[in-house]
Structure P
């Protein structure tokens, strides 16, 4: 859920890992001293996080998984400065746009049940849509190729609901012909959540809870629907200096999910084992469609012959990042509550450097 693409930083640097190893090594060493290089992943992460997180300031939680096991997991700083509550593996962070991979999973579950096809025209589900929506398919929404206007570019979107976003989208003309190009759209993923509701007959939050969170055992994850459910151990959003900068929206699908480090580890393990949908269905999410670098809820790139799956999120005081490199059986999760929009993707980059510099 962001109008920028911090995940691009990670993908672009991975393309040059093979030819830039000396620079990468000196870059990692720069924070440790002129002749020192962190020798363990813990040292790398401790050093990098120490550059932007204070023990008494807003924090960050980091997990690294390798070959199906958690090899690093640690919280830094504070989840709530007033309580005070330190960041831990059970702290619930707002996922922002990382939520999109869960929304796409909900759609894939409907697909496997035969309730939708990816080439279905969405006007059959949204009859209130204008005539210009007739060519828009489910695939277009999933891959940000619908042409529907971006609601987060409006000046007053705080406390908007999904219904507000739909009403606004219906009133606006398309920005481009569906399928003509890629343009990242939070509006499209709000509509996907509403589509899940209309097709399944269940509220989106109920569908996600019953069909994704419960089967996987993600007991610490919550869809923050307009009823504003209580989120235990919630990380409060801040500016880096500790000034309040908390979550303002009531939309679901493009964001709206709070989750913890431990639950995101479960999520990644579930993807690795294809626990929710068949591998061939999951492959559709992990494919760069039309060569535009986006699958279904994931950015997809090929870096030095290795597929790289990732997504970042940022809204108000939260910045998040998830990366998976399947060939290396490597995954990482970074969750923060301090508006660390530059620092979070940089930290993800450093972690990937550590594992890939010798490949």
Structure Q
């Protein structure tokens, strides 16, 4: 069996959770693919450098799409994809939900991450909503099988789309860096002027639904302690005012090793989002043994297995404040048994094998 993995929707800039998801999946495919299953990766020239190390032993086709913008690359794919698919490919797998054309004699599997533009329409312009309507319509029409990354997203797909193709839930694979030397940890903490368990941490872009503004208000007005925010500043205007706040530090994107050190050594991990198709940072923090305070919104209780600490009102500063005090009083770490539960459920072995079995059994 030959499988073409469509990475043409990835670009040169960091892509947060989407990028972590597909990189972890590739790691799993590299290790656990059966001998009778061959992979070929289709990728654009701008994105190739950040995948090069993972794909150095794999068959790769690199294409000069001429640009690094998603909409222009989708046009390029519509024109070129049928011509560039290698001969005798059995399955075309698209980890992002943007498959432009039907490929004759090839089964297509697409991953659906969320229905945010339907659930939170006010976060999108009219033209953006129409664009996603078109992309999702074409992708569903041209797919033979859809994977949803959570039961929550599966319910939303069934709510918004009249599917007549199979749909299966496969959660995201999560891998953390554990074996980091004490010396390296010390150097990284020093770089950010931090000390072990003397700061709170969150990983998030500052989109409206991520609700970072609640944490900003909390640490500006009620908690005199350090909050470290890692993630892209998509809309700088909403967070510019905190740059002079002594309690809050914005790191932007950081390396994987830096991220893991900050996760491992934080006091608590705070995740105020009100909408997630999955919510990978929650699981990363739990795998490091850190307690997580988050919300009961969207997929969050599902993927956290109801093992986190939850606020009922994501926007209520007093509830956040009291939940932090309560959680700290009961200890800062989760049990090894709970860590093991998450490690097994979301391991790259578990998740990649579910995809490999899907590919093997698809009709």
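Quick note: the coordinates plus some simple rules give every number you see, no bench work behind them. From a predicted model like this one, the values you see are computed outputs, not experimental measurements. Cβ atoms are built from the backbone, for glycine too; each structure is taken alone.
So mean count of other Cβ atoms within 10 Å over residues 46-53, computed for just one structure, reads 18.4; which one of P, Q is that? The read-out comes from structure P.
Looking at mean count of other Cβ atoms within 10 Å over residues 134-141 over structures P, Q, structure P comes out largest. Using relative contact order in percent (Cα under 8 Å, 6 or more apart) as the calculated read-out, with 16 as its value, let me know the right label among P, Q. Matching structure: Q. Out of P, Q, which one gives -8500 for helix-only ellipticity at 222 nm (-39500 (n - 2.57) for each DSSP H run of 4 or more, over all residues; to 500) as computed from the coordinates? Going through each structure in turn, the value belongs to P.
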